[in-house]
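Every number here is computed from the coordinates shown, using simple stated rules; none is lab data. Because the structure is a prediction, the values reported are computed rather than measured. Cβ atoms are built from the backbone, for glycine too; each structure is taken alone.
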Structure 1
Amino acid sequence: MAYQIVDMKCPNCGAQVDTGQNICTYCKNPVVISTFNSVYAMPLPMVSKYASVYRNELASNPDNSELGYSVAFCYLKLKLYDKANEAFKKALEENFDNSEAFFYAAVSLLGGKKPFLMLRPVIDEIESYLNAANMIEPKGIYWYLLAYIKQDYFARKKFNTSPTYEEALSQAQALGLSDFDVNQLWEILSVPRPSEL
């Protein structure tokens, strides 16, 4: 990733900060967003404010991957899935060994819809993102999302697939799937959780 330090105003309080700071000295809020957990509890107006600051900074610093990754998480929280997907794809161009970027690119590709309603090429792309994320750093939540894709798209349409959703779910549990991660994922997906999962 291109990690050049950018002087900017704090997205929350407007104080002078730079992207080398994790937390604003004045308001104690994040300067850049590096995980979804950073925006998860933020109220939507605050997330919109952050997204606006990042967009403005990206106009002057279009190759700054930290700002691009930060705005991607804001878009995802705001359920602007198409914009989030574009931003995550750009982040992947800069840093193709970031498992979370692959995971959240897969989440954003679903666009708030059930996999059953998606076209097969989109499902294939989601699967490839999840497979890449699991190759870089296997995590329970990555396998869990794959289990959801396998259950809602492949099993419901009676397509053969490997692994099956049961196998993917078993792998997710073996890797230490947390209730917090599962609940957070369903909130981002904005669809009802199937009884099988």
Structure 2
Amino acid sequence: MAVGLLAGGINEVIATTDCNAAPMGIINRGGSLHMVLFRGSHTAKNIVRDRWVVANFVFDPVIYVRTAFDDLPLEAFVREEVSGLTVSRLRDVEAWAAFAADVERSSEEAIIVRLTLMKEEVLGLRLHPVNRGFYSIVDATVHATRYVRNRDPWLGRLIEHHAGLARKCGGPREWEALELLLHYMNNR
């Protein structure tokens, strides 16, 4: 089965496991799909246990921030039957893809998971012009998940750089996402 929804490189998606959601990168190198999961996360535990993950294609910066730091309510999820499995995806998505997930390598810090596409579905795509504010929120969120663990000043500077871009280039939804991100960072 072709991997039509994923581009080459690292694709930022909202990954769902058993009624759990988190921003994740799916690495697509030459058609080989992988994820790097940090040990101790709900996502890693669920993938190791259940051996599946769903990539949700969402273009809402608030969802990226919220799922990085908090749980979504159960009504945000929909159950789907795929290849004899019941998987969870987000209700409000433009597209989704379900993958079988097999641990390929493991270390004390991370797990490398190989993905095999089981099903992908487009529910309603829209045009998304390049918006540096949106992508800056995604980058700031990635840095913030690490910053709250170690308060590295370099990460703090990167977050402020991306915050400046989100303020300059984003719209109301990016500004809301940035406010939420700063709230999570200051209250961790």
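When distance in nm of label points 7 Å out along Cα→Cβ at positions 139 and 171 is compared over structures 1, 2, which one is greatest?
Top value of distance in nm of label points 7 Å out along Cα→Cβ at positions 139 and 171 goes to structure 2.
Taking mean count of other Cβ atoms within 10 Å over residues 59-66 for each of 1, 2, which is largest?
Comparing 1, 2, the top value of mean count of other Cβ atoms within 10 Å over residues 59-66 belongs to 2.
Say we calculate distance in nm of label points 7 Å out along Cα→Cβ at positions 19 and 107 for every structure; which of 1, 2 gives the highest result?
2
If relative contact order in percent (Cα under 8 Å, 6 or more apart) is computed to be 20, which of 1, 2 is the source?
2
Suppose you compute semi-axes √(5λ) of the Cα gyration tensor in Å for every structure in 1, 2: which one lands on 26, 19, 16?
2
Match the computed value -17000 of helix-only ellipticity at 222 nm (-39500 (n - 2.57) for each DSSP H run of 4 or more, over all residues; to 500) to one of the structures 1, 2, and report its label.
The read-out was computed on structure 1.
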